[in-house]
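Readers should treat all values here as calculations from the given coordinates under stated rules, not as data from a laboratory. This is a predicted model, so every value here is computed, not measured. Cβ atoms are built from the backbone, for glycine too; each structure is taken alone.
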Structure I
Amino acid sequence: MIPKIYGNDPVLSLIRTMRERDHLPHAALLFGEKGMGRKTIARYFAMTALCTGAHAPCGECPSCRKLLQDDMQDIHPHPDVIWVEHSGKKRGFSVDTVRAVCKDAIVSPNDGERKVYIFADCDQMDIRAQNTLLKLTEEPPAHVLLLFTAEHRGAFLTTMLSRMMPIAVRPCTAEECREALVQQHGCTPADAERAAGSCGGNIGKALQWLQDPAMQEMTGQAAALTEAIARRQQYEVLRILAQYESDRTAATAFLKLVDLQLRDALVMRYSPDVMIGTDSTSAQRLSGSLTPMKCRAFHDALQNACDALQANVSVKLALAALGGALRI
């Protein structure tokens, strides 16, 4: 039996329809926030492509059964599904690794009609490796299917993107997140309720949140900052940001949470039930005074601060500048 995949029924339906019509792409990119099931959907994609049952994926044929045993980390029993190993200094994919894939792709499948190569977490794939992949991605052998996963489409060169089908992976609803945490991960209903309400439909992030008190504190601070912006409490905004002056990595993660809150605040003006941030109450309060233009200005300020942190600018200066920009 195929485990339920939450929150991406349109994506799963698209994959099945392409298989039924014999229109599977030769390369596809599954992109979306980490923790939303990109690798799980990549495995489902491979299962659908290789299934020998009447209705793919059937979950019962030898190919499906092998992939159901695949844990996407260490156990890979299907000989025609290759999870390409990370390599290189940044744990992306080195040129040598990519060349080995290009060479292996010429070899016919072992069991069926296709070989599937999965490049998971491609956000650190460097330009040289991508250029090495260009020819294979554009004109692969007829039996090859290439699947990539990444947080953002921008991780790839335009020339690479033009050769693959982009598919967005979406968060699930809070109700689906609670159900997944209880039924698939053994969480208590109380813990599932807390986590689902703090992680905006991202099941992987919800599991991490339950295990990480620091992350729980950070989501609470993101909600507090949103509330302070909405109430025009400039001192409180600066005070909260100042707590992250000593940790560049934590500061970057915190600003990304605030950006999700900002996104929710704008969306709630038009669709009150849509949420992927950390706290609906503070996002709702901010939505009452947030115009699309101001939202764009806040988003740009947050992105500029993240860029500055990545460029090794002083954390204190970057956050101080941001605090001055987060004024309604």
Structure II
Amino acid sequence: MYEQQTYEAILRRMLDRVPADVDKRQGSMIFDALAPAAAELAQAYIDLEGNLKLGFAGTSSGEWLERRTEERGVVRRAATKAVRSGTFNVAVGAGARFYAGGMFFKALEAGTHVRLEAELPGTAGNMPLGAMQPVELVPGLRTAMLGAVLIPGEEAESDGALLQRYKQQTMRPATSGNKSHYLEWAGEVPGVGAAKVFPLWDGPGTVKVVVVDATYAPASPVLVQEVQQYIDPGQTGAGEGKAPIGAAVTVVSAAAKPVGVAATVVLAQGYTLQQVTAAFSTSMAAFLKEIAFADSYVSIARVGTLLLETPGVVDYSALKLNGGSGNVALSVEEIPVPGTMSLGV
């Protein structure tokens, strides 16, 4: 909007207001007096342009985007703590603390097989499995193993994700137990990455909600139960959760559909097959996450494009997905996950 308000344009207009019989050349007294003011005014226009953009959700960011979305009741989701399984050779008490991989974990209940919660929020708590060390002495303890991720830890919601939820709320408002409302309720449970809703799936008054975790992998039974308790405890339709009276809700995890890729590639000079496979696997995982619950198939054409865009790949041939030369179909409750990546030269 203020692109034309440059330092040069402002200074020229200011000098044009000075009488012609006054020396206005660069280095003159009047030029040197006006130039700093023109520079400050140009900076003010730049700031004004930035402030104008902060007033609109699509061009805003950070605190200002939060203020804009809060007007519609859409609040940035805070970072959440990972919940892991833990296995011990003796019973540990609730609240017992353990250390692994630079993170502390706290037992949420007593026993030999317990849930452990990371003490710090974020994805760091989703670290690989491994041995743990007790922070305080546990009599008889010989083995302490950090197990599977039950509820993934998440970082604070990004500006992009917050804006997407704001747009969804604006274009498809959640109200009166409609589909958007169930999507909103499922997303309010920490650890849920996405959901899909099937109204009347088992007759009148029934709703099925299919969820994936924050990493877009099938949700664990613990996470599924958390969502079930939040929306409709006991699947009774009694209105004891978020769902309205009369809506019997069933929450299940999405089913994983592994997608394996095989192809012969021509490598660019200086690249190894291992480097190319690693880079392609990363982009393939991001692509599958992007289309989860959005597409009904995995496009072999798009996979081929990803392969060509992989650094070090000059060309490819004999591309197959799950052993076939066509698209991979997905059922309504399936999400694609990376399978075997087999690239050859």
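General remarks:
- For relative contact order in percent (Cα under 8 Å, 6 or more apart) computed as 16, the structure of I, II it came from: I
- When distance in nm of label points 7 Å out along Cα→Cβ at positions 186 and 234 is computed for each of I, II, the one that comes out at 5.3 is I.
- Origin of the derived value -10000 (helix-only ellipticity at 222 nm (-39500 (n - 2.57) for each DSSP H run of 4 or more, over all residues; to 500); candidates I, II): II
- When FRET efficiency 1/(1 + (r/R0)^6) of positions 2 and 98 (r between Cβ atoms, R0 = 30 Å, to 0.05) is computed across structures I, II, the figure 0.00 traces back to II.
- When distance in nm of label points 7 Å out along Cα→Cβ at positions 10 and 266 is calculated for each of the structures I, II, the largest result comes from II.
- Structure (I, II) behind the derived value 0.00 of FRET efficiency 1/(1 + (r/R0)^6) of positions 34 and 154 (r between Cβ atoms, R0 = 25 Å, to 0.05): II
- Looking across I, II, the calculation of P(r) over Cα pairs in 10 Å bins from 0, in percent, for residues 50-113 alone that yields 20, 38, 31, 10, 0 traces back to I.
- Value 6.3, calculated as distance in nm of label points 7 Å out along Cα→Cβ at positions 18 and 314, assigned to which of I, II: II
- Structures I, II, by percent of Cα pairs over 34 Å apart: label with the highest value: II
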